[in-house]
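I've put the structures underneath this note.
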Structure I
Amino acid sequence: MGTIGTFKTGIHDGYILKELCEHEQYCCELLQNDFLKHFVPKYNGTFQDDDGKLFIEIEDLLASFHEPSIMDCKIGVRTYLEEELDKSECNPEPRTDLYNKMIAIDCSAPTEKEHEEKKILKSRYMLWRESLSSSQNLGFRIEAIKKSHGLMSKEFQRIKECNDVKKQLSEFLVNSLPRATQYLERLIELRTACIHSNFFQTHELIGSSLLFVHDENRASIWMIDFGKTRLLPDNIHITHDKPWIRGSHEDGYLSGLDNLISILQEIINEQYLGVNI
């Protein structure tokens with residue numbers, strides 16, 4: 001298993017099969033020859049099973065770890081494409097199922113009118129959902145954590161404030177300065193690679209994650225999940241760290257990286273080095 005999810009055993013040792021998404025396949029192929037190639041799973045082409053279902057074969061990032069703990073962090077200020085928002089507004093029919101999803105999380109979130117109709121627009125739901133977590137204010141959110149010998153937890157959708165995120169990250173590190181330092185160094189190296197990457201400069205990364213993996217001996221991080229990554233339009237240039245305005249295609253990827261780096265550095269300074277900042 002290379003991420004927190006369900007996969008099939010790969011055809012080759014050390015690889016897994018993930019259901020084919022053409023956008024992700026395109027990204028995997030490009031990234032193998034990019035400055036970011038050491039920060040993404042190795043790609044070994046496509047495979048078709050006996051039922052005709054297509055898969056991509058990618059490196060199993062957990063294979064070299066013993067009883068690893070893993071964390072999935074969604075990076076960026078939003079997890080929906082601008083085209084998804086556009087499509088939702090082309091069909092502005094309020095939906096009961098989205099209203100029910102909203103009140104299941106926060107019964108005070110709908111407006112008085114939405115409560116009366118018991119329906120909400122998809123575009124409204126999409127924007128609201130992103131505001132719940134730390135995605136908008138920190139540029140990343142914790143999606144799931146599975147500790148060694150533990151169950152997977154996904155109860156992070158309402159963790160928004162920096163101190164609450166820091167607490168979760170600190171618990172994931174399990175009081176290990178070497179582990180925290182390895183993660184921090186890897187994030188700094190990743191940021192440098194992003195700046196030099198042609199792929200990063202020419203693509204909008206939406207819904208992509210960083211996979212944190214550690215065992216008793218080592219820790220590392222990889223970029224995963226490129227199903228919503230898109231080539232930027234010819235007339236669009238993004239910095240990856242400016243606030244998103246509709247039509248800008250800004251994804252906030254560097255903002256998320258910078259905040260992760262800052263929070264990890266704070267944890268190291270405060271908990272392991274005794275430095276007050």
Structure II
Amino acid sequence: MRLHILSDLHLEICPDIDGLSLDTQSDVVVLAGDIHRGVRGVHWATKHFRDKPVVYVPGNHEFYGQRSIAHTIKALREAAKTTNVHVLDDDELIIDGVRFLGSTLWTDFNLFGGSARAITARREAALFLNDFKAIGQFKLREWDERHARSRMFLHERLSTKHDGPTVVVTHHAPHVGSVHQSYADDPLTPAFVSQLPELVSKTNLWIHGHVHNTFIYEPAECPDIQVVCNPRGYAPRDKPRQNENPVFSPNLVLAVRRTTESYHEQ
């Protein structure tokens with residue numbers, strides 16, 4: 001199975017994607033969040049990818065300007081109903097024997113360990129993160145509840161045997177390997193990334209977004225597992241070629257073999 005992987009397109013800022021091919025010879029399109037605000041990302045996906053399944057996990061920006069997270073998820077699912085787009089929020093989907101598990105996966109703020117650093121990260125997030133200003137009714141308590149719910153969902157499903165590959169799709173990142181060196185000491189970084197090697201090790205491929213830097217790597221704790229992030233980031237409306245992420249690949253395709261636990265880039 002060949003996956004066309006995209007995230008953080010931020011179409012609300014620049015609706016044009018330079019170089020995007022709608023014919024990548026992929027079997028499934030994976031959208032790992034921050035495609036557009038509200039249900040517009042679903043509408044965009046159904047318009048551009050009509051002939052193949054689309055796995056869509058909401059990012060934090062899907063909820064910006066909306067009444068609440070719960071209301072937006074309901075609206076996303078309603079918009080995707082009867083289409084080829086599958087909105088996953090703590091959901092499982094099997095396509096041709098490949099199991100997809102999808103969660104936004106808000107972080108636990110414990111990326112760097114130690115209660116003092118976690119407390120600092122939570123304080124910084126509450127003060128400076130736009131999520132709490134732009135998402136209706138959203139508070140730290142709901143953030144924590146949603147993280148716990150998603151983490152439990154992933155733990156339970158990954159502990160259940162599946163006869164075939166498992167691909168996890170989240171918006172927030174699952175491993176410190178997805179921290180760019182320029183953000184290594186940023187107190188807000190734990191609001192973008194969790195450290196969950198015990199979950200990553202139970203997958204075959206983990207796809208995420210949110211960090212606006214490209215990553216394709218195998219964590220040291222689980223060297224046979226690949227973590228992938230292919231975000232565009234922000235782009236000026238009048239200059240769609242000037243992506244925030246200069247190495248964004250609009251046509252990145254990875255292959256997951258149905259009969260083995262391996263994968264490789266196309």
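Each reported figure results from applying straightforward, stated rules to the coordinates on display, with no laboratory input. Predicted model only: the values in this text are computed from it and were never measured. Cβ atoms are built from the backbone, for glycine too; each structure is taken alone.
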Subject >> Comparison of I, II by mean count of other Cβ atoms within 10 Å over residues 181-188 - largest value held by >> reply: I
Original post:
-0.36, -0.82 is what came out when log10 I(q)/I(0) by the Debye sum over Cα atoms at q = 0.08, 0.12 Å⁻¹ was calculated for one structure; which of I, II is it?
Top reply: I
Original post:
Between structures I, II, where is distance in nm of label points 7 Å out along Cα→Cβ at positions 141 and 229 highest?
Top reply: II
**OP:** Give the label, chosen from I, II, of the structure having the highest value of distance in nm of label points 7 Å out along Cα→Cβ at positions 101 and 117.
**Re:** II
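The value -11000 for helix-only ellipticity at 222 nm (-39500 (n - 2.57) for each DSSP H run of 4 or more, over all residues; to 500) was derived from one model only; which of I, II is it?
Values: I: -11000; II: -7000.
So the calculation was done on I.
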Original post:
In terms of mean count of other Cβ atoms within 10 Å over residues 133-140, which of structures I, II is highest?
Top reply: I
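Could you figure out which one of I, II the value 0.5 for distance in nm of label points 7 Å out along Cα→Cβ at positions 45 and 93 was computed from?
Values: I: 4.5; II: 0.5.
Structure II accounts for this read-out.
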